[in-house]
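As structure tokens, here come the structures.
Read the figures in this text as sums done on the coordinates, not as results from a lab. These numbers were taken from a predicted model, which means no experiment stands behind them. Cβ atoms are built from the backbone, for glycine too; each structure is taken alone.
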Structure I
Amino acid sequence: MSSRDSLLKSLRPDILSKTINKEMSSEEYFQNTVLRPIIKFQNDLLIAVFLQFCIKYKNVFFDLSTEKKILYIESAIVKDSKLRTSFRDMIIGLFSAEEYTEYLLNESTLNKRITGIVKERLINHVQLLSQSTPIK
């Protein structure tokens with residue numbers, strides 16, 4: 001394993017204890033051993049990117065009710081391909097070379113998993129997003 005790969009893996013939080021079992025598909029295993037730790041590691045950056053996205057679109061997000069903020073998050077991730085690609089690239093950039101090769105085998109399915117987990121994480125942080133002060 002290259003020094004880059006071992007360094008990347010050492011940075012990831014350990015969240016494996018409850019998420020691994022013998023009956024998982026290869027995609028689930030990859031999700032729980034690679035995607036979730038990276039997404040957790042990138043949490044602050046994901047939030048910052050989403051907040052900047054909201055600011056770029058006239059700060060509308062900050063005036064919405066909590067329910068509408070959740071709908072806004074879901075809609076933004078589904079409809080804005082640049083935002084979705086940006087989130088995906090932040091995750092893929094922290095793959096080891098071996099993980100990237102494995103990712104390519106199930107790229108479409110894993111992209112959907114990345115999008116779903118990021119959306120879930122942003123929704124779970126909607127209160128934090130609401131408290132953030134938009135930069136004008």
Structure II
Amino acid sequence: MRRSGLVHAELLGRLTALRHTDSFAVSDSGLPVAAGIPVVDLGVSYGVPGFAHVLGLVLAEVVVEAACVATQIERNPAALAAVVAAGCDVERVDHEEFKRRTAACRFVVRTGEATPYANVLLRSGVPFA
């Protein structure tokens with residue numbers, strides 16, 4: 001058994017299967033996801049688990065070289081701060097474009113977050129670059 005960090009078997013498996021430049025998303029509870037895109041649904045109730053907490057756990061497990069957020073995330077300072085803490089380049093696009101881009105994700109991690117625009121697309125990097 002793992003001592004700490006993520007313990008969700010499906011999420012760990014999907015993160016482990018990522019390769020360089022694969023994209024995936026960490027989302028709030030309301031982000032629409034295109035048919036056919038797997039969703040790892042962690043939501044227990046609205047607000048649990050929160051976006052920032054899940055994002056922090058995910059970032060501790062994978063190398064991320066870039067992120068993309070909707071420009072509207074500015075309305076959610078806590079979510080924006082969690083994304084900026086990832087320490088990578090953050091592209092900003094309109095929310096409609098953001099939703100279109102999720103159709104190319106390997107998977108989406110849905111949290112229980114109940115505040116708007118708490119979503120990020122992450123591009124997997126490599127640990128030896």
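Things to note:
- Which of I, II yields 35 [relative contact order in percent (Cα under 8 Å, 6 or more apart), calculated]: I
- When distance in nm of label points 7 Å out along Cα→Cβ at positions 10 and 74 is calculated for each of the structures I, II, the largest result comes from I.
- Computed -20500 for helix-only ellipticity at 222 nm (-39500 (n - 2.57) for each DSSP H run of 4 or more, over all residues; to 500) - originating structure among I, II: I
- Structures I, II were compared on mean count of other Cβ atoms within 10 Å over residues 34-41, and the highest value belongs to I.
- Taking percent of Cα pairs over 22 Å apart as the criterion, the top-ranked structure out of I, II is I, with the highest value.
- Given 1.4 for distance in nm of label points 7 Å out along Cα→Cβ at positions 58 and 90, calculated: source structure among I, II: II
- Per distance in nm of label points 7 Å out along Cα→Cβ at positions 26 and 66, the highest-valued of structures I, II: I
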